[in-house]
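These notes open a run of structures that come right after.
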Structure P
Amino acid sequence: FVIMTAYISITSIFQRQDKLFKCLQSVLNLETKPTKCFIYLSEEPYLLDQGFKNKEITNDNLKQILQNNLFEVKWVKNTGPYRKLIPLLKEKWHENCIILTFDDDVVLYKNILSLYIADFQKYSCCVSYRGFSTNITSIDNFKYSHDKRDRRTQSKYNFANSGVGMVTHPSFFHKTNQLVLNEDIFLKLCPTADDIWYYVCRILNNIPTVICQYENRVFQLTYDPKTALFANYNIHKNTTTLKNIVEFLRNKGFKL
């Protein structure tokens with residue numbers, strides 16, 4: 001790949017405007033800037049999100065920073081965590097670009113984007129700085145784990161967390177046409193487990209993943225369990241969710 005464009009994509013909820021501000025501050029401080037940073041917000045409540053009524057941002061610091069031309073707010077249907085990737089992936093489906101997705105509770109260190117671009121150009125596959133490597137050779141042996149071993153080996157069964165800059169090239173999903181964009185499926189089977197959905201779709205497209213971890217930290221989490229989907233919905237459920245997705249797709253004729 002010769003990378004022309006690198007986008008950052010973030011979603012947030014009404015109650016976390018202060019966290020989003022700090023995240024965007026860190027985007028502004030990056031040594032290598034993205035082509036654009038998109039922020040996906042919604043008016044209607046859904047899951048933990050109270051919604052931005054009348055598209056009103058109520059945090060003054062956030063209002064001010066969003067005046068910067070690097071940022072663009074997009075108001076979209078509230079599909080929860082899927083807003084972080086799906087709308088931009090759909091818009092850039094045929095573009096030669098990379099999309100880096102971040103949660104709103106992540107503070108980016110100055111060098112993270114340049115590192116991600118370099119690692120993507122090195123490996124030409126999905127890259128994430130959070131997730132786990134695995135030795136499995138079949139999706140049937142998948143077990144959600146928090147193994148942080150950094151093997152830097154390419155495997156389509158390595159699991160990427162999408163909240164700390166996971167790198168997606170739109171072409172990763174072209175083999176299965178627009179399956180990854182099918183909200184009728186993912187909102188039914190895994191409405192809060194977007195990482196599991198992307199994981200299965202990458203496997204179907206035979207796209208490897210590399211999990212890299214650096215000795216010097218490249219991001220910081222400001223995790224709040226009260227408004228975190230993992231703590232409220234997904235904890236202890238990811239392995240079961242994956243098995244349900246696999247069963248559904250096999251019944252539809254997909255080979256997994």
Structure Q
Amino acid sequence: MLNKIILLSIFFIPLSAIAGESQPTIKKSTGFSAGLGLVGSTGLYIGEDTDLTPVPLLSYEGDRFFLRGLYGGMKLYKNELFTLNGIVNVNMNKLDVEDLNESKLAQKSLSRMQLEDRDLSADAGLEAILKAPYGIISVQAVNDIGNASDAAEVKANYQYFWRLNNKLTLMPNVGLEWLSDSRANYYYGTLDSEVAKGVEKYRPNNLIIPYVSLAGSYSLNQKLRVTSAVTHKFLPDKIVDSPLIDSTSITNFFMGLTYQF
């Protein structure tokens with residue numbers, strides 16, 4: 001079930017946060033909205049299958065505070081071109097060992113008994129959003145405060161808004177994720193407790209993950225909106241070479257329906 005909440009961070013935030021605040025041609029969305037979505041992710045770890053999960057979608061936009069899925073914060077500074085937010089984000093980069101296929105693990109001379117779960121992280125940090133002539137540039141710098149990896153991550157993203165008509169908007173974007181040594185080693189390396197059980201010692205250390213994505217938003221009426229997105233991450237050799245990883249890339253996808261109150 002890796003990256004489920006990352007889907008909400010990547011997909012739901014651009015649709016509600018950046019489209020609502022930074023684009024003068026798109027009406028700012030304020031107040032409360034709720035809905036239901038479906039998120040999915042292709043397998044990353046050995047023996048991990050493609051997963052589909054229904055999730056609730058909640059959003060609140062105020063003059064100072066906001067909540068967008070499992071991502072929220074406070075607007076610290078804002079003008080026509082630049083926004084600085086203090087943010088908290090539940091980032092569910094995790095591994096549930098029980099979800100892994102035992103027979104596929106056996107092909108790599110591994111078993112569930114040798115492996116440990118990787119917990120989700122609660123991240124806190126800063127987000128800067130800059131309105132450029134042709135799109136939006138955003139940077140997030142966060143650190144885990146939930147005692148998972150206790151480590152840092154930085155994300156940089158460029159997003160372009162292509163408004164086809166009053167109802168349909170497409171949002172292609174590209175970005176990079178930088179993970180610190182401790183964060184990369186926790187999620188993509190092997191733990192000391194696993195090495196003690198015979199798993200190969202592996203430490204990828206800090207790494208960069210590039211990605212591309214395409215999101216879309218379609219207004220059925222003044223209250224109902226359909227959103228969807230797909231993101232493809234290109235895994236660097238540092239991740240691919242891990243004894244726990246069985247893929248060279250990962251694809252996340254999302255579709256949801258929300259109602260604006």
Structure R
Amino acid sequence: MLKTSVSGRDAPRALLFDLDGTLINVDLERFLKEYAKLLAEAYAPRVPRELFGPAFMAGVTEMLEGRPDRSNAQRFFDTFCQRVGIDEAWAREQAEWFYTEKYPSLRPLVEPIPAAPEVVAEARARGWLVVVATQPLFPLTAIVQRMEWGGLDPEAFDYITHMEAFHACKPSSHFFEELCQTIDVPPSRCVMVGNDVHDDMPAANVGIATFLAKDFLLRADHPAPPPRAEGSLADLLRLIQTGELERWIA
């Protein structure tokens with residue numbers, strides 16, 4: 001777990017990036033459809049297809065609702081396994097097998113966003129902690145694989161959110177608060193960058209400045225706190241290079 005000091009003038013600052021549609025290009029509708037199909041096949045030896053879909057969605061809904069007593073992963077498996085009547089240990093083993101053997105076939109559905117690696121590198125060069133603040137509905141391996149397919153080096157990031165570590169999801173304030181606590185950086189010294197108005201802009205509700213990435217904008221008309229700024233990743237790069245982004249949290 002990343003640990004840093006937040007005292008004095010040298011207090012760290014963190015740039016929090018959504019992943020899908022912000023740093024990598026993914027047709028989420030198609031990706032999730034293919035993902036669910038492959039996952040259903042992986043569980044088919046013990047879970048009939050007519051049971052898998054409703055049970056899977058119930059598990060996802062449980063994660064999205066968020067509760068502090070259990071991780072997102074634990075809530076998913078508790079709900080899913082109870083709905084289909086299978087052992088959790090087997091369910092987790094199948095998931096591990098799936099992400100190793102079948103999930104990589106989704107690689108063609110992910111494309112790089114050319115500006116993303118430069119934005120990450122420039123932010124690091126200027127002293128920002130760089131965090132992937134993706135929706136924690138997937139295990140770490142699934143997120144890392146998507147990052148690699150999208151031309152990103154996971155080692156270039158200081159922290160990556162995932163389902164085993166988190167107890168809430170975006171747009172809940174609990175997600176953003178938990179993230180700030182985990183990286184040990186206060187909200188006032190963070191900037192959230194994302195393309196989903198519904199999921200990412202509510203970071204402002206806990207005091208995090210926001211940048212709306214419009215390259216692959218989602219849910220533009222959804223009511224949410226307005227961003228501090230908006231534009232392309234190229235626009236964000238200029239804010240980093242000029243030092244303007246640092247002044248947001250000065």
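FYI, it's all coordinate maths here, none of it is from the lab. On a predicted model such as this, the values are computed, not experimentally measured, just so you know. Cβ atoms are built from the backbone, for glycine too; each structure is taken alone.
To test your reading of the models, identify which of P, Q, R gives 50, 37, 34 for Cα extents along the principal axes in Å when calculated. Traced to structure P. In this comparison of P, Q, R, the computed figure -0.50, -1.03, -1.08 for log10 I(q)/I(0) by the Debye sum over Cα atoms at q = 0.15, 0.23, 0.24 Å⁻¹, for residues 142-181 alone is attributed to P. Comparison across structures P, Q, R (criterion: distance in nm of label points 7 Å out along Cα→Cβ at positions 86 and 238) gives the highest value for R. Computing helix-only ellipticity at 222 nm (-39500 (n - 2.57) for each DSSP H run of 4 or more, over all residues; to 500) across structures P, Q, R gives -13000 for structure R.
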